[in-house]
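Visitor: Before anything else, here is the set of structures, which you'll find just below.
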Structure P
């Protein structure tokens, strides 16, 4: 093997390692009240009202009520809709 082949092999190994250890997208977490809940054939759309923040349009496949919840999920690519992966009851809003 010549030195260029070794250099190319080392670069490939480094790139593969960098891709393998790239940080994963962190889920977004917000605590608030669900409001204006509408059921569709694929789930529920609603607004999340966050203290000291603008309401956020959201979608969940699981049923939701209007009590205080912590919503965990990700925004759509255009940032207009929050897709909820998990919902848990929240005792209080911490800031």
Structure Q
């Protein structure tokens, strides 16, 4: 097993998330940054510690937000299980508020 961060895997993962799971991305951003006027969320990149998103709000303003992973990634391939845990926690947090 290599410690190298698999850039190609990350790019394909991001593409799939942005194309098919925008609502999931939105929930994670809303829960971590208390933003409720989101029009669209796009995952731009991630590394072993942080995800970077571009957010378009309902006023047409675009800005970037960073969200640290709850658990640092050992490689790009560990993104999905860590992200799913963060999504579940974010969804529960939003239900409570």
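Each value in this text was obtained by applying a stated rule to the coordinates, not by laboratory testing. On a predicted model such as this, the values are computed, not experimentally measured, just so you know. Cβ atoms are built from the backbone, for glycine too; each structure is taken alone.
Visitor: Out of P, Q, which structure matches 21.0, 68 when Rg and Dmax of the Cα atoms in Å is calculated?
Guide: Working through the options, I get structure P.
Visitor: Further question on the same structure: For structures P, Q, which has the highest computed value of distance in nm of label points 7 Å out along Cα→Cβ at positions 26 and 42?
Guide: P
Visitor: For which of P, Q does helix-only ellipticity at 222 nm (-39500 (n - 2.57) for each DSSP H run of 4 or more, over all residues; to 500), calculated from the coordinates, equal -15000?
Guide: Matching structure: Q.
Visitor: Have a look at P, Q and say which one yields 3.1 for mean projected area of the Cα convex hull in nm², for residues 10-57 alone, as calculated.
Guide: Derived from the structure labelled Q.
Visitor: Quick one: distance in nm of label points 7 Å out along Cα→Cβ at positions 50 and 74 came out at 2.5 when computed from one of P, Q, so which one is it?
Guide: Q
Visitor: Between P, Q, which one scores greatest on relative contact order in percent (Cα under 8 Å, 6 or more apart)?
Guide: Going through P, Q one by one, relative contact order in percent (Cα under 8 Å, 6 or more apart) is largest in Q.
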